[in-house]
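Structures are listed in the sections that come next.
Since every read-out is calculated from the coordinates, none of them should be taken as a lab result. In this text, all values refer to a predicted model and were calculated from it rather than measured experimentally. Cβ atoms are built from the backbone, for glycine too; each structure is taken alone.
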Structure P
Amino acid sequence: MRTNPRHVPARAFTIPAVVTLLISSLVTTIPAFAKPAPKKKSLGASLERQFASQKKNVLQSIKFIRLQDGAVIYKFDPEKRVSPASVTKLVTAAVALGKFGPTYTFTTRIAHTGQRRAQAISGDLIAIGDGDPLLISEKMWQVAADLRAMGIREISGDIVVDNSLFDAETRDASREEGANASSNAYDAPVSAFAVNFNTVAVTVSPGEKPGSPGVVRTDPVDLDGIKVESSVKTGGPGSETKLAAARIGSEGQTPLLRVSGTIAADSEPKKIYRSMVNPGRLAGDYLRAFLQDAGISTRGRVRTGKASGDERVLLTVPSYDMRRIVSGLNTFSNNFIGDMLTKRFAAGSATPGSLERGAKVIRDYLKQEVGIRDGFVIENGSGLSTENRLSADDIVRLLAHMEKDMTVFPDFLASLPSYGWDGSLKRRMKGSDRDLIGGLIRAKSGTLSEPITVSTLAGYLKHPDEGLIAFAILVNGVSGKSQPSVSELRAQQDAALAALLKTRQN
């Protein structure tokens, strides 16, 4: 007869065995007899302690979620819509990658009218813009080198810039008045054919000896369409270098760059960047300068115009991949790229791209692809004004949406600066916390100082216990009240992220 191994005959129990079994049963079934489990620390509590002090003085919308299951780690007024500033660029980047794809390239065309005989072109040379925001000196140098390699040495007509892919508005209307007066490089006008972000770099080098004039020139080529006046002096070795450059003149006038200050005799060359008000003229000046530098003479003037379609294309100039363009947008918070992409979203064969229609493309993306309800405001793609309105919930929804799409997420994540390491976040975090956070946070920041203080931050954090976390911290000053310090708000954000990474669950 086989014995059931689960059946223990009654006679097998002795009094001590019964007592032992009873005690064992009590120990394993009554929690009071067991060793207390360690109390778990609250990630939300660590964040609450960091953000509580600012609640009365600012408008805050904050949300942290665990991406693996959507669990909310912390939130404060997550549906409140405030100005996101440059965190807007997260949305612009998402639309760019989703609409075009990570490997998409724009194509600038170089064409000519008239006849080409031997080494000469009897007509105009036309640059037909396609909205490439990274058409930099390297690309223009290659255009000139390729034309020279084709045997061209002379262009008898004009240098014509065709910006017809975009409408005539070169800046967001909400900042038009101030931007026209601004010569800041981050506030440059946009155009379909734009070279070096529609800015000019001035290189200042020390003279031969202390007291002699500094050496000032536009970089990397001399631009005939810009006048440069300099009062820079060379200081002694080790002396302070202090330079300034002012752009004088408005649209329709030949711009003047007035450079002043001192540069130490042992200083390396210093660069100052300034935007121009006439992007068509500037881009044409760049093209002509690179041609002349390559030994190709141009007899005509620089002007804007529109290709008729009968021109002969000499060269096509592909842009860098969209993944690199988006990296430039987010890593360095480049407003010019944001505005250029916004216009390009709406550019069609019969309809020129505009900031207004491009903003609608962004809004439609948030509604149709991300599933965000009405009530948010997107007026521009760069975030360089306070008109946009998004909530922490909106931003986190976008971040979660991107994380689920393997076709774009790796490039989207890589476009974000690494906290404390590079780009616009390179100087964030100090001391040991920088070592703790380095490489674990990829995020986009946003900052405005007028008419209210805005300090925002959103992105991804890799927690040792919780995995990948998506977060958005949107903080605005209150209109009409004393404004908080940007540095204080940033320090609070830094402390909150460090505290979160230090808080372990067991």
Structure Q
Amino acid sequence: MTKPEEPYHKHVDFLEAGLAPYAKRSFEAAKPAFVDGAIIHDTYEAIWRTTQGQLKLRHRTPLQVERDRILYSSGLRKQTDKYHVLYNGQRRIVRNYTTHSMRMAHVTRSICRALRLNADFAEAIALGSKIGAVPFIHAAKKPVSDWVIKKIKDIDRDYEKSAPLRRAPSETIQADLFAQSKETDLPRWISDLKSSTVLDKVKTYIPWAIGRNVDAAYTAGQESYWLLCTNPFTREARQAAFSPDTMFGIWRHTRGLSTNPESFHHRAPLEGATAGFLEIRWDHITYESLVVQYADDITWIIENLSDANDAALLNRRGSLYDELTKVLGESIPDGLLRPLSARDSGGIYTYFIEDFVRQSINILEDLNDGAIDRAALNTGDRKAIIGLSDEAKNQLDKIEKFLRIRVFTEPRVKNRTMMLSTISQACLDLLYTGVDDVLPRIISERAALEGWLTERADSALILLRDDVHRVQLAVDIFANMADQEIYDFVGIQSL
């Protein structure tokens, strides 16, 4: 056991001694910085030199501290009041989003333990990826993104009418920050804007990135990063809180996203940041973040299948597992056929977890020295991407397709989605227009809860007058509301 008076990095080395050479470590050779630019090593060594700091950090690594910050955040607590609802026949199956986050984290840890990856770090990504999930979950994701894009385009059109000032066709947004960016790298809704004023406001107030698969104006991971790393009311960075590797994994937690040098780059100028901005790059990718991408999909698909099967059985419609087995046909492997036949959702999890581990060990062994310190992965080498075997991916995709055709086309599911889309956008409109009543009240409540100084509260109130900031703030507040809060706020009596 290391002694408390020894340097903290030695203590952490002891705690992370069993990790594989390609796993993410709290302290790595290049002295990496937090998202806000503060040096991770120096920050924690300074804390460790204090008596209180030793009590806080003994037996804990910096990445465990980040995991705990997410675990005890208000955003994670809110997931208990956000619901996923399925219908089958006369039955309604309801679960809150905490169950998804916990199961996803468990799948993540199971895979990481088998591969000797950093399970605490991966769990931080898994839990953090849903902090920014909006109420009504999948029913509201696209409507929120569409609302942001429409609202920004409306603002852009109004600015053009009042003071036409079109940017040159060759001009790139944030050219001073992204010297290598191309016009095609920009989200389409941003590259189409005409007013230079609105462009400046967007880059100042809304989190976005250049690269591939970045066209949505809202994603759960993108919003999670924003809520965890900033005070969205005042646009101040939370100092020395999270590593960019954690935030890359959170933002890019969706399976199938590009992982090459042109795939992702985010930089946001923010008050309070040590470097003057927050930054996350494509090369902050880790093997743990790849595990989370698959764990999210595996969990979502199996829990939906299990819930829908329960509803079908209660309605005496027969087993959905039996129906799925027939759809999959003779191509279904024995490792998946057995749990499907036994209606064993745990066995289905086991099939995908074991396949992921087996396939990934082969990939990592084939890389030889390229796996050490994630050397091949960080150059964008496609051969370094771990994941399911082609057979298991094919089975997972077939199950998802089955759910979309057989379950998610249920008339009441479609009707509910349409209704919640309208309610979500109505709530965002009410928040956006609540400059003189709703938003000041919310700021006052937040200031009281967090103990803001008067100057900070005044700054937040002044920012409300900026229309583009208010667009993003409406999303920030909406994402932190529970389902029932939305109904009450819009004026609907009950669930």
Ranking P, Q by percent of Cα pairs over 39 Å apart, the structure that comes out highest: P
Which of P, Q yields 36, 23, 14 [semi-axes √(5λ) of the Cα gyration tensor in Å, for residues 265-400 alone, calculated]: P
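Can you spot which of P, Q the value -8500 was calculated from, given it is helix-only ellipticity at 222 nm (-39500 (n - 2.57) for each DSSP H run of 4 or more, over all residues; to 500)? Please report the intermediate quantities before stating the final value.
Details: P: -8500; Q: -17500.
Derived from the structure labelled P.
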When mean count of other Cβ atoms within 10 Å over residues 81-88 is computed for each of P, Q, the largest belongs to: P
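P, Q: which one has distance in nm of label points 7 Å out along Cα→Cβ at positions 121 and 297, as calculated, at 1.7?
Details: P: 1.7; Q: 2.3.
The read-out comes from structure P.
Thinking of P, Q, which structure, once semi-axes √(5λ) of the Cα gyration tensor in Å, for residues 209-248 alone is computed, gives back 19, 13, 8? Show your work: numbers first, answer last.
Details: P: 23, 11, 9; Q: 19, 13, 8.
It was calculated from structure Q.
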Read-out mean count of other Cβ atoms within 10 Å over residues 337-344, computed value 27.4, structure in P, Q: P
Structure with the greatest value (metric mean count of other Cβ atoms within 10 Å over residues 281-288, set P, Q): P
